[in-house]
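Please go over the structures that come below.
Nothing in this text is a laboratory measurement; each read-out follows from the coordinates by a stated rule. Values in this document were obtained by computation on a predicted structure and should not be read as measured data. Cβ atoms are built from the backbone, for glycine too; each structure is taken alone.
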Structure 1
Amino acid sequence: MLGYGKHTKSRLLRKIEAGDRDFYWEYVSFCRYKGKVLNGLVKRRQVEYALFYVF
């Protein structure tokens, strides 16, 4: 595991840390396994986003 600050931050992490709540597309884009988009993972990310980030 890399130490804190030892790697570049993703666009998603930068938006969250800045308090920007408009990060839906960055969040659901983390849906790949071995370079391929998995439909089940896309659905999971959409549900996670709805549960945790939509108030």
Structure 2
Amino acid sequence: MNVTEAIVERRSIKAYDPDHRMTDQEIAKLMSLAMLSPTAFNIQNWRFVVVTDPVLR
């Protein structure tokens, strides 16, 4: 997907499938991609919290 496609095809998600579970590999990939995003002054102070327990969500 190129930049134009990403901009044109973007959307807001308002409803989620409560039964969907992401794999550990999917979560790791998303965190790796999130670390590529820019940060203010390039300080790169990321903090991730992964909650998989439905009660805690």
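Taking distance in nm of label points 7 Å out along Cα→Cβ at positions 15 and 39 as the criterion, which structure among 1, 2 has the greatest value?
2
Of structures 1, 2, which gives -14500 when helix-only ellipticity at 222 nm (-39500 (n - 2.57) for each DSSP H run of 4 or more, over all residues; to 500) is computed from the coordinates? Provide the component values of the computation, followed by the final result.
Values: 1: -14500; 2: -8000.
Answer for the origin of the read-out: 1.
Comparing structures 1, 2 by mean projected area of the Cα convex hull in nm², which one has the largest value?
Once mean projected area of the Cα convex hull in nm² is worked out for each structure, 2 has the highest.
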